[in-house]
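Multiple structures follow.
Rule-based calculations on the coordinates, nothing more; no lab input. Nothing here was measured: the structure is a model prediction, and the numbers come from that model. Cβ atoms are built from the backbone, for glycine too; each structure is taken alone.
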Structure 1
Amino acid sequence: MEALIKQAATDLADAKTVVALTGAGISTESGIPPFRGKGGLWERMDPMEVAHIDAFMRDPAKVWNILVKEMKGIVDKALPNDAHKGLVKLEKMGKLSTVITQNVDGLHQLAGNTDVIEFHGNFAWQRCMECNRYYETRKVDISRIPPRCECNGILRPNAVFFGEIIPPDALGRSQQAARDCDLMLVIGTSAEVQPAALMPVIAKKSGAKVIEINMERTHLTDDVSEYLIVGKAGQVLTGIIAQMEKAR
């Protein structure tokens, strides 16, 4: 792994425009469980019953009690980890231009990244379904479920439920960022969920290097990625940045 960390540091130092695509694996180190896979929320809940827009519209109190209240409790306590902080350092070094994330926790922004494209929105903010006013989730009073806006409209997560479309602006900007970068970091994602999974492919076809940081191989590993660094995102990014700073 050490040799690959040094190679990644060299590749990042040589790159002009870097984009990161992140998934659940970058936030598990902050105590946020994934939705899919082992230990994921969907092992305990049926997403069609608690995460589909029709389910929310039919019974918002049920969805708030089963899913949103739990997500609020998780997001309220979560803090950026070394991986999030590493991406902020890469931005401050003038390397990282954009983070494309599938996560809904808002930790990239909390850490300090300034250009974050959220494919699936986030649970860090709630939106009134009547007047569209926004409320920071950490400050929402849930003594009444579902919580309501000052106009008495019901609050909903500013996230994309099943049955809703990916925001067109997020998709368009992500595709452009993938085409414009010369290096893409794929961190903590299996890259199986579309359309986010297409971003490394677009980057590769546009001539960029794709470097994976994951705990295991993915379908990108053989045909799209230059190489895979197996390890925890925080540890790997900390090592890469240490090498870059050393070289400076």
Structure 2
Amino acid sequence: MGPPLTIHRAGAAVWCTLDRPPLNLFEPTLIRAVRDSFATLAADRATRVAVVIGSGRAFTAGMDVRVLRDLDPGRARALITTLHDALDAVHRAPFPVIAAVNGPCLGAGFELALACDLRVAAASASFGLPEVRVGVPSVIQAALLPPMVGPGRAAEMLLTGAPITAAQALDWGLVNRVVPDDRLRAGAEELVTAILASGPEAIRLQKELIVRWRDTDLATAVRYGINAFATAYATDEPREGMSAYLDKRPPNFER
């Protein structure tokens, strides 16, 4: 059996494929692979954007119930802490991360998608947090759900475990776009292209702000933004970007 997560670099973009088909279930090996891969990518400034996608017929259907069934409280805490560390590595990556979601995206898999910055869904995708149906609560990135979709919708997903369709996810603001199943990769590539057209340092500053804004109060968030704006001028990107705009030409941020 090959690695549970395969990495393919395409220039400044990295495609991370969950490679335990057909359902790409989370278990300790895959969890560690996500954590370690994103820790490595975070240290590589050549990485400007990453896409997470699943092989087989699912993005990921969540945790392998066979791993969960016989845990005791100590081992349960250790496992969920390791999962938290993996999802946090995705969430706090210094570059944008796109989830390209095909098929079921459930439980820990849905939390992985929530840890990403942008989500593109195939029309046949579904999203859910069914943990309560097997006797445990949804945790970690599920905490992002109420501010994203509102407390009522979040409570319905969390308390019933019922999935929603890609169309519902788009309507609720959980995904950025829904595309035909055969255009999932193309839909993700469109976002990759748009991100790579912007200033690399500006994107890194913006990603850092997005994460910080979630963790702090409004006044502090504004101060972070003021500092980031000034920091951008330590690079040549503002001059190049604005000169290109005034000259009516594409910017060249790679000089």
Structure 3
Amino acid sequence: MGHTRLGDLPRTRKWGQVVGLIAGGAGTAQVANATIRAAETGLNLATEDKALVDAVWLLTQLPLAAKQKDFVAALKSVGVNVSREPGLMELVGAVSDAIDSRLPNNKGRTDLGEMAQMAVSETLARVIGEKTGNLYGVEPADVQRALASAGTVKQFGELARHFFGRLTNRCLDYFVSRAVSLHLGEGERFPTLAAQSQFNSALEVHCHEASKIVETFSGEWFSKANWEKKGIGRQEAAGFTHVAMGKLVSELKAGAR
């Protein structure tokens, strides 16, 4: 971490408001609202972030590749290099490597991009793991079937929701965790590590609930883009990301009310 894109909130007046809410015992919705407002400028630059756009683009390509007869060849055609029979964790690692390959010598790497890279890995592990009932030892054929099933309007909407929920939670936690650690201990907002953990869990739930706003939109966009354009390129993925992030930021603001 420690690169660019999200901005340095601790030096801003808006960051002071976030800290004040945490110290004063505000709920997660209020804290999320203040944090998202303070980070809004950086988040609005999402479509300029190569790693984020690539993460979203790959998320659209995986279900399509899984529907091809030669799954491995289809994956390699979008830069995801795997063995002839990839398991779940191999696939997750290959997707992360594919994003890295777009940033040679770390050129263009940002905090937001790294969060997106982690969020797409977490999303794939969770969604495919849930569909197959396991994270490790999943048969390659089961991985392909699970991914192929994510190619419908409903299933892709759920996949995108998980991703944007994870990404948003990471963005908020990136800043909030700095303030939370300053208010841990006897007589503080968080007297114990358990209390801090409860707050972090509540923030994660809040982000997941807010990400519901992009679920239907994502599924319908995915279906329409594939039908009308006969495929989704990075430019289309960037446009989709811009709209989805805008919806999510607005929803998080509304959530505090």
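Have a look at 1, 2, 3 and say which one yields 3.4 for distance in nm of label points 7 Å out along Cα→Cβ at positions 180 and 220, as calculated.
3
Consider the structures 1, 2, 3: one of them gives -14500 for helix-only ellipticity at 222 nm (-39500 (n - 2.57) for each DSSP H run of 4 or more, over all residues; to 500) as calculated from the coordinates. Say which.
2
Given 26.0 as the derived value for mean count of other Cβ atoms within 10 Å over residues 52-59, which of the supplied structures 1, 2, 3 does it correspond to?
Matching structure: 3.
Among the shown structures 1, 2, 3, from which was the value 15 of relative contact order in percent (Cα under 8 Å, 6 or more apart) calculated?
2
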